[in-house]
Structure 1
Amino acid sequence: RAKEYLPYAKENPDSISFGTIEVPPFTMRRIPFSRLENQAGKQAKGCRISDTEIITPYYHITLQPDNGRVLQIKDTRTGRSLIDQKSKWGFFDLIEERIDPRFASLSRKAIFPRDVDKGNKNISQWQHSWKAKYESISAFLDWSIEQTGDKVTIVYHSRAKGIPWLEQRISFSSVHSRILLDACFTKEKEEEPHSIYFAFPLSLQDGWSCVYDTADTFV
C-alpha cells in the first residue's frame, strides 16, 4: 500500500494494473514506470484456458462447461486433489442458513430465548438443538472467464433468496499459488434470523490440523 493507492480497489475505473513484481523482505527496488506494461487484455502467462479446464503454473482446474462450476482443483506440484467431490456443496457455493419453519417459529427466540434474569447471572441462553434449513442460489444468470497478464478469473452472476444480485470471482495467479476469492452482492431487508456462508469442501484426511496467521499471531 502506498499513500492513497489501495491494491484491492480493483473496481476503480482510474486504476491500471501493471501486474506483480516481487520485492524480497528488508530490501528496496526501483521500478521505472517506463518499463511497466498495462496488463489489461493480456493473456495470462503460462496458462491454458478452455470451457472445461484452466491450467496455471500451480493448479489444474476442472470446470463444468454449462456453468463454469469448479469440479476439481489439482495442485500440480504435489498432485493432490483439493476438493471433496462427495460433498453436496461445491467450491465457493453460497449457503443461506435459516430456521426450519417445520420445527420452530421464524424468530430470534428459536435461537436465543432471552431471559434477563438468566443473563444477569451469566447463564448462557443459546439454543443448540434448533433445526436449520440450507439453501443455495435460486437462479444462475451467467459466467465468464477474464484474463490479465498475471491471473485468470472465473466470474459468476446469480440470485438467491433475499439476494437479487450476486457476483462471485475466483482468481488463479500465474505468479503465486494463492487462490483469491471475492463476493459482492445486494442484500434485501429481512427481519427473520439468517446467516450467509460460502462453502469450501476441502478433501482432508481424518485428524487434520492447520495453523492460522492472525495479526501475526499463529493459532
Structure 2
Amino acid sequence: MQGAFGAWTVTLKLWPQVVTAHLLGGFATLSVLWWYVLSLRPAIGVIAVPKKWAQLALVAVILQIAVGGWVTSNYAALACPDFPTCHGQFIPTMDFKRGFDFAQTIGPNYLGGQLDSDARVAIQVVHRLGAVIVLVVVGLLVFHLRSRPFGWALGSVLCIQWVLGISNVLFDLPLLVAVLHNAGGPTLLLMVLTVNVALGQNQEPQIHNRNQAVE
C-alpha cells in the first residue's frame, strides 16, 4: 500500500490527499513496528497515569500529525509569516471550506499548492491550535510521569517540538529546522504510544488473575 501511495504521489502530481495519506501510512507502519518491538520486551512496570488520558494524548498527537501533513501537502507552512499572530491578527481572514476541501480534483500540478492565501491560513491556524491542545494534553501526561526519567524525556521532546515549530515561522522555514520538526512528530508519537502500551501491559496480569478466580 505504501508503495502504491508513493507511486501515486508522483503520477498524481503531488495530489494533497495522496501525499497526506502516504505520510500517515508511513507513521502507521512505524507505530505498528514499534508496538511489536515493545510487545517483545518485558513489561515496563507500573505507570500511574489514567489510561483514558493516555489514549486522549495519543489521539491528539495523531490528529496533529494528520493536520501537519495537510499543512505540508498544501504548502501552508508559511501561510502565517509571524507568531503568535498571523498577518498581525489573532483572528485573521480564513477560508476553512477550501482549506479543508478533501475533494481537490486530480489533474493539476500541486507543486507549490493550488489553494489561495485565506485557505492556507485556515490550515496553518488549525495546526497552531492543535499544537496548543497537544501541549496541554501531553503536558498533563508528562506531569503524571514527572517522577520517571521517561517523563522528563517526553516533556523535553514536547518542548523542543514546540520551539522547532515556532522557529519554522520566525526563521522562514530553514531546512534543518524543518527536518528536525518533521522528525519530532514521530518521536513524540512513539513516546506517547509507549505509555499506552505500558498501561496495557500493566493491566494484563490483573485480567489473568481475574480469569483464574472465575475458574
Structure 3
Amino acid sequence: MKSKKKVLLISESNFLLDAAFERHKDCLYLRDLAVAEELQLVIPEYAFAEVEAKLASFEVYWLNMFEKAKAVLEELPASRRQREAHTQRLNTFDDCIALISDSLQEARDGVNALYAVTLQIAFTPEIDIAARLRRVRGRPPHDVKDLEIYESILYFARQNQASNLNMIFLERDKAHFDVPEVKAELADVGVEIYFSAADVVKHVRELLGK
C-alpha cells in the first residue's frame, strides 16, 4: 500500500549538478519521480544561484584555457610538411571548445528543466540574517558556503511542518552536516537527513510502496 503522506525531497546544488549532467543514476531516478509528481522536489533558490555561478566559472576557465592554447599553437611556425598535422591539431582545439560549450548548454537546459518540477525556497532577508548570525556564533555546519542553504531549509521546514509530510534532506557534505546539533535541529522540524542518494532512493521507494 502506498503511503498517504506526501514525500518532499529537499536537496542542494550537488543534486542539481548531478541531475543536470545526468551523471548519477539515483539522482536521475529521484528527478524522474518529481517529474511524475510522485514526490515534491524542494531546492533553495540559493542553490540554483550557486549552480549558475559554478557553470559560468567552469565555462570561463576551460574555454579561456583552450582558446589561449590554440592561440599559442597558431603562432608556432609550421613547415610545409607539418602543416597538415598542425591544422589537425588546431581543429582538435575547435572540437574541444565546441564540446565544452555544448555540454554546458545541456547542463543549463537540465537545470532549467528542473525549475518546472521544483518548489523553490526563496532566499529572503530573514534567511540571510539567520545565516550571518549562525556564522558569527560559530554554529555548525562550519563550511561557510553551507549556511545559506541550511538556514533556507530550516526556514522552509518550520513553515511547512505537518503530520502528513515526509521531509527528506539529501546532503552530500557529510563532514559538515553529520553532527549532533544539525541532526537534532532538522529532526525538531520534521526533516530526516541522508548523505547518500542510494539511501534516499531506498527510503522513498519504501514510502511510496514501490
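The numbers here are math on the coordinates, done by the rules we state, and not lab data. These numbers were taken from a predicted model, which means no experiment stands behind them. Cβ atoms are built from the backbone, for glycine too; each structure is taken alone.
Data overview
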item	result
If distance in nm of label points 7 Å out along Cα→Cβ at positions 90 and 138 is computed and equals 6.0, the structure in 1, 2, 3	3
Among 1, 2, 3, structure where distance in nm of label points 7 Å out along Cα→Cβ at positions 98 and 178 as derived comes to 4.5	3
Label whose coordinates, when distance in nm of label points 7 Å out along Cα→Cβ at positions 50 and 194 is calculated, return 4.0 (choices 1, 2, 3)	1
Read-out Kirkwood radius over Cα pairs in Å, computed value 21.1, structure in 1, 2, 3	1
Source structure (of 1, 2, 3) for semi-axes √(5λ) of the Cα gyration tensor in Å, for residues 58-169 alone, computed value 39, 18, 14	1
Label whose coordinates, when helix-only ellipticity at 222 nm (-39500 (n - 2.57) for each DSSP H run of 4 or more, over all residues; to 500) is calculated, return -24500 (choices 1, 2, 3)	2
